[in-house]
Each structure stands twice: as C-alpha cells, then as structure tokens.
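Derivation of every value follows stated rules applied to the coordinates shown; laboratory data play no part. Here the structure is a predicted model, which is why all the values come from computation and not from measurement. Cβ atoms are built from the backbone, for glycine too; each structure is taken alone.
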Structure 1
Amino acid sequence: MKRLLLLMTTNTYRANAFLEAAQRLGVPVVVGSDREQALAAANPGGHLTLDFLAPEDASGVIVEFAQQHPIQAVVAADDDGAVLAAVAAAALELPHNAVEAVAAARNKHRLREVLAAAGVPSPRSALVSIDEDPEGVARRVSFPCVVKPLFLSASRGVMRADDPAQFVAAFQRVGAILRRPEVAAQGGALAQQILVEDFIPGIEVALEGLLSDGKLRVLALFDKPDPLEGPFFEETIYVTPSRHPPQVQESVVACTMEALTALGLQHGPVHAELRMNEEGPWILEVAPRSIGGLCSRALRFGPGISLEELILRHAMGLEVASLEREEQAAGVMMIPIPQAGVLQEVRGQEEARRVPGIEEIRITIPVGQEVIPLPEGTRYLGFIFARDETPDRVEAALREAHRRLTFLITPSSEGPGKG
C-alpha cells in the first residue's frame, strides 16, 4: 500500500490528531520532521528528517525516498510545512497547490499585492525594512494602522498603533521579535522586513474549507464574538455555526472564494480570516492549511470523524462529499496568558468541567514552565471545548468555564517577554 507523507515540525500541536486519523483509516504514514525521531532507526520507512527551510533540497530527499517507498499524498500539518508540501507533491506528480500560490499565501505582503491586483477587499499595506528609522516611517503612514511580521502566525508580533509614539514602540517590538535567532532563521529574508497596513474595523469570522480542483467546500464558518480591536490581537473564542444572517455568510464565502482564485489555490484544506463592516467582508488572512492549535477538536463530521481524518481522506482520494458537520453547535476557547512569568498552579479545573456543555479542558503548558503573552508569545495556556444545542449556549459555557479557572503565575526573573 502507498504511504501518506505527513510533514510536521517538532513544535506542532497537530501531530497526535493526524497520526490517530491515519491509524483509523489504516493508512501507512511517513513522518517528515525537522529533527531526527528517536525511533527512526527502528522504522526507516516511517521517518524522514527534512530541512523545512530548504524545500527544494528537502523535496529531493522525499523523491529519492519515494522510489523505494511509494507515496500517495503529501499533507502539511500546519504552516511550517505548507511550501515543502507543495514542492514535494509537484515533484511526485501528486495533486497539489501551485508552489507560487502557497508561497504568496505565506508571505503577508505578497498576499496583499495579489488580492489588491484582483480587486479583493484587503487592507492597504506597505513594506518596511526593520533597519529603517521608525520615527521617519511614522510620518508616512496613516492611523490607525497595524504593524506585523510577514510570516509568523497566531497573531504573534501583530500590534495596532493609533499615533506616531505607539507606532515607534510597536515597530521596535516587532523588530526585536524578528531579530531573535530562531525567528530570523525561520523567516530568512522575510525576517528583514515589517508590514504596515491599514487597521480595518469590524467583527471577525473564520472560514474552514476544503478545495477540490479549485471548488470550495465550506466545512465550518466560525464567529469570533470577542472584539479584536488591539493593541494586540489575541484570539479567544471560536463558535460554529455562525449566527450572522445568511446573506452575510454568503458574502463571506464569496469573498473567500475570490481570494482563493486570485492566489491560485486549488487543492486541500484552507483557513481564512475575515473582518466584516458596513462595506462588506475584508480578507485578513488566507492559509493553505487547516485551523491551528487544538482548535480542530471543535469540529466533527459524519459519524464522529475528525477534521484531520477528513483532510486525510481527501488527500488519499477517499469519499468525503457525504460527510457534513454535526448538527450540534460547537466552540473552542484558546485560553489567553494574562501575564508573563512562570506558571505555578491551575485552579478550578473540576469546577470548570462541570459547566453544562463543556466537553474538555486541556491545559497545554505544564506547571513550572515560563509563559509569555502576545505579542511576543507563541502559545496559549490551553483550550476549552464545548458543545450544545445553540451557538449562544456554547459561547456562554466557554465563558463560564474560563471564569472558574485561576492561573497562578509568578513573575519571571528575566522579566516579561524574555526567554
């Protein structure tokens, strides 16, 4: 039987979900990772060590491997492997997105350029070197604006500025993030530039979809009921199905499809973030991958099938058309980090689990570890999942469960944002 090549870095949240999905399907898996696996020698046909930052070289390794171990599909667990997945699938002549399309979606400035050229509503933006004088740049921009890296995800380094002083502070903070050795290595040339774009007011939604030959199937449309107005943009609650009127939801889908067409994305999972105001929907992000973190656990299809299994079924050419999302409303809360320091204790978990509708609470940062909030941080404290009859009840359950949790955090000796 041909194998599935699953690309994932060691810092992904998604490993277990994808591996469990493959096991349910009975699909042999080759894990392509950025570090050598401890048991790789015992199973040489099941592991590949790849340089995700050099996709052409890594693709050559994959093609050579496939000559002895045939591969039927290549799937990236998250953003880090998206470009490599496209390069490798193209080399293996498997269904894939065009490499240029994936690269454009991964580069926030290139994404803005493509959307603007196609007339798709998206913030105006400008590219600035991290070495430029921020006071000089501040004299050229309009306020309010958003300052962000070109390639980081999960709102890391994304900041709003309402005046020149805030802009200078935000610019310097983004620059400090980009100069960190591990970030600079990850981004390469992209880590030498900062994107400055218009702030778009409005409420946010997220669309989860699956592309087949350029046709979009909407898997879920999430409401984001918490206002995301800045100065940072830490996401918290996602709830589906959306409570917006049908015509609004239709406009979101249409705008997303316009963006996908403009980029040239054709195949596999997509995740889009949009803002809506009186002018209609605006594209903030379009990514050729599924929803991040553990948020996918909020979605189930058909007879209890996970999002990861649906993605693998699609990649392997198995039936997915008849698998609709469950009827119950569902949601997830990404638990924000309230302050920097060391996590000492989590209280109230049992009380939170007793809230009607709460399905699971998963704390993902162990006690004793340092926690760093956005915009410098990269992780959440954990995730709360709920299911109920209506989206309103799901949202209420998530908020009440979070209210019952207490996180004891002592200040780090190095101060906020370090480590």
Structure 2
Amino acid sequence: MTDLTPAGAAALDAIDPLAGFRSAFVHDDSDPDLIYLDGNSLGRLPTASLDLADDVLRRQWGRRLIRSWNEGWFETPQRIGDRIAELVGAGPDEVVLADSTSVVLYKAAVAALKARPGRTRILTDDLNFPSDIQVLRAAAEAAGPDHEVVVLPTDSIHGPVAGLADALVGQGGADVALVSLSHVAYRSGWCWDLAATTRIVHEAGALVLWDLCHSVGVVPIDLGAADADLAVGCTYKYLNGGPGSPALLYVNADRTELRNPLRGWYGSDDPMGFGFDAGPADGASRFLTGTPPILSTALVEPGVDLTLEAGMDRIRAKSVALTERFISLADLHLAPLGFEVRTPRDPGQRGSHVALFHAEAQAVSQALVNEALVISDYRPPDLVRFGFAPLYIGFTDVDEAVRRTVDIVESGGIDRWRGVQPVVP
C-alpha cells in the first residue's frame, strides 16, 4: 500500500534517480518556499541557459557579429531539431525549430489539405487547444469554401476514441483529409494512443497532425514507429526553452508530397543563391520560411540536453508516480472541500498534469499563488491545473501543495480572492 504520509514522500525523494536534476534549474533564493506546479505552461530556467545566453549575446553577437552565421547560427534550427528528434522517435532532418506553434500548425494543416485533393474535411475534438481549432479553421478557409472543420464532442475528460473511429468509416470518412489532435489534452490531460490512432486515420486514407505541446519531454513519443505524418509542439513547457521559444515541426521523411504553403528563402534548397526560382530544401527544412530568431532558438538546447540526459523512461516513470500520488491525496483531502479529479485515472491515458474541478476554481488558483506560494493555473470556467515536471518537482512538493490547498480553502482564501482576474490566469 502506498504511504501517503509526509514520511512516505520523503522516502520517495530519497531514492528518486532524477532528484539531482533539480539543481540544474534556477530557483529563486528569495522565494525558497515556492512550489512551482505550472511547468505545463512555462518550464523553469535551466542554469546552463544563463551561460549560453551570455555567450550568444556577448561573444557570438557582440564580438563575432555577422560571422556567427558561418559559425553555427545558420544550422541552429536543424541542429537542435535533430536533438529533439531523439525525444520523439524521429529521424535526421525530420524535425526543425520554426516559428510559433500556431504558425507551424497552419503550415502543416494547409500542406496536408493540399496533399489530399478532393477531401474537404478536418476532424478534431473539443479537447483540442482553442488556438488549434482556430488555426485549423483558417487552414480550411484557405483551402476553399467547401472545406470544413468538424469538432467531435467528448465527455470533457476522455478523447472520443469510438467517435473518431465512427467518423472515419463510410462515406463521411472518404471526405476526411486530415485528423488533428492534441496528443495530451490541455484541459483534462487525456493522452491519445498515438500509434493506434494514427493507424485508424491512415486506414481511412487521411493524414494525421499531432500537437505535442503537452507531451514532448514528459511522455514517450515514437513518431517514426507510429508512421505519423506531421507533428508540432512548443518547447517552452517541459523542454524548458523559455517564454515564446520557437516550436518544433516534424515532417515524415516519406511524405515528400507535403509542401510548405508559406515558402521563403530559409526553406529553399539554395538560400544564399538569392534566386527567384529556388526549390524546396530537403526534409523538414523545406517548412522553414524566414530568418530564424537565433537568440530564442539557441536557448532551447539546454532544456533538450537535460531531458535527453535524464531519459524519457525515467521521466515518464516519475511523472506517473507524481500524478498518482497527487490524485490519491486529492481524493483523500481535497474531495471533501468540493474538488473533483477531472483527469483520466488510468496513467496510460494521462499526461503529466492533473486538472481538479472546483466551483470557485479561479479564486482557489489566485489564493494559492498569492497566499500559499503554490503556482498552478486556472482554466475557465472551473478547473485548476497542477503540472508535474519530473526534472524539478519532488514527492514532498506534491504533499505540501495538497496541504497548502487545504489550508487556503479552510482559512477562507476563496472569499478573499473571489473575482480577482489576472491577465494570465
């Protein structure tokens, strides 16, 4: 039986093989009691990024100036992309860093629609990130007035596995060009079976585009084994690349028919030839467009290196253990206070964050941040999300976060913070 006492948490921390990675991240000495459970929105700053940022600014830009383009800058999106490829089961030249997640999602979606002429439908679900659905609608609009996005309904926790299969059979399935889903849902934490889902999409003759924002760096991913067509994902959550860091874009090497709809010099086969008629570059590089933002792109690498060093098997094992413990403690201590777990209880169907329902979720979240020094986040209308980044979160943090949540609710924190709405909840 799991020991849910503080002593049990301390014992788990003592044998944690990833415990040493905590010191690889910056922790504010002026806030030693802070518990940061929002790495599913913005990861912590790796200490190695400090020295790298100084080098990129002072030496590479400050002293070497434009010479740095010939000393590593030019290949940065591909070089770091190849490192990320090791985390997602991709091959060389199948992953690049490019633009924001929304922009690369748009590029990938339009490319997929053009590669399936005569098919006019995009399938997604209502667990998908709202921006993704907006982007998919824009892609459908660009493809023509006969194209549409169909949003499959869910129970708000689990993905519509049966509903997706039903939508892909018969005449309706013959109209589907693209299925685009979040591998891990941003609200509930539901995790799709990537390989099985990709297979049924392909059986219907459609392409699949995965959003890996809430899974890359914390959930094992094997895009190659799944034969996925396209994938995108941000690098500022579990990869700790920094706020607004460039997104990853994966393009299956065998999908040579996929073309970048927003072509530019950087994605051409001869960018320094400055020709009007240059062709596309090889691999995923053909989906690059303009000059990459070197400062932010370079800073993605330290977090990727730490993740590779830790190993996805160990990261996933700890992620499951952290979320299992939090759910058990929530059932024991938070359920009597009006909280309800709204995340799949099967760890095989769960990412690395847990969503709790509470009728006063916004006030709870604000009270935790401002009074209890527990940073989670709020998703309207009634969810508080707790993210567990295994590289810097320990089991004692889990227990203490639950204890402080109990204290803040029982002490009237909801009344003190009701109606307070920050710009970023």
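For which of 1, 2 does relative contact order in percent (Cα under 8 Å, 6 or more apart), calculated from the coordinates, equal 21? The read-out was computed on structure 2. In this comparison of 1, 2, the computed figure 1.9 for distance in nm of label points 7 Å out along Cα→Cβ at positions 183 and 207 is attributed to 2.
Using the calculated result 37, 28, 15 for semi-axes √(5λ) of the Cα gyration tensor in Å, for residues 7-158 alone, pick out the matching structure from 1, 2. The read-out was computed on structure 2. Here Rg and Dmax of the Cα atoms in Å has been calculated and equals 22.1, 68, so which of 1, 2 was it run on? It must be structure 2, since only it matches.
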